[in-house]
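What follows is calculated from the coordinates using simple rules that are stated; it is not laboratory data. What you see is a predicted model, and the numbers here were worked out from it, not measured in a lab. Cβ atoms are built from the backbone, for glycine too; each structure is taken alone.
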Structure P
Amino acid sequence: MRLFIYILPLLLFTCCQKYTVNKLPDNRLHFGNAGGYTGEIREYIFLLDNGQVLFKNRDTGELEKIGKLKKEERMVFIAELDRINFKASSRKAANMNTMMTRYTEGAAEKLQWSGPRSAPSPEAGAFFQTLMAKVRALREEK
């Protein structure tokens, strides 16, 4: 029984970890849209190690948890992400832009393009559409 008393707080602390903008895991993908008349930025963060999807709220500066991908689904997403060539040149920015930035062990690789037909590669464009569809599905599950 004594062991349970010591382990329970540890389990609660580790399963309920709260991320902040300044405290994120090294392996993650930032993706979203920016621009338009208001210059609005809608940025999501996919944590590659645990599958959580977060929304970066520009008004409050907080990260909101959207949901979590199951392990199998997370592995499929990571495999698709690995097929994207982040060395490809990003397209010229326009009024509305799409962006994906992959952070791996401190290094950042970024792609940016405007419009669905101007993605740097078909893989990048399709993967972004898959990510946004998953975000919509996770939001509907709430």
Structure Q
Amino acid sequence: MPSKLTIRFGVPEHGCLPVRLQADDFRLQFEASDVPVNSLEELCSALILAFQGIGAQTSWHLEPVWYHFRFAFDNELVALYITEQQGYAAGHTEIIRLTGSVESIVLPFYRALRSFTPPDSDENWSIFDSAKLKKLTALAKEWKYKRLEAR
């Protein structure tokens, strides 16, 4: 289980978003393209499923390399599989698997996404659906309240 997972999104420039992920001694930094998919919107959708205990994946396109972040569930544990794909038709190579609770794996992604300020212009990064972010926020709050009630 990672002692602390952190993920940060930088300021997008020319359709590229700096992404930095760290867990213990593991560090991954890359610049994701906003084409062919908006990875932040895909991440928002994946986190909506994750807060409901449903496995999901988001993909980050680095032209031509892809990184895939897959959330999988086993009872109360969440596994985050990070894989690399050298091209669209290539196989996936696992880089790391992190296992922990929703709090230690899913929440850091939610917090990073929530704190990301979309650019004013779609020149730098595609704007994603604010309704999805509201739904994600509602699910995160619901998860938090359920957790507090269980104590």
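For which of the structures P, Q does the calculation of mean count of other Cβ atoms within 10 Å over residues 19-26 return 11.4? Could the numbers behind the result be given before it?
Working: P: 11.4; Q: 15.9.
The read-out was computed on structure P.
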The highest value of distance in nm of label points 7 Å out along Cα→Cβ at positions 99 and 115 among the shown structures P, Q is in Q
Which of P, Q leads on distance in nm of label points 7 Å out along Cα→Cβ at positions 27 and 131, largest value: Q
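Mean projected area of the Cα convex hull in nm² was computed and gave 10.6; which structure, P, Q, did it come from?
Here the read-out was taken from P.
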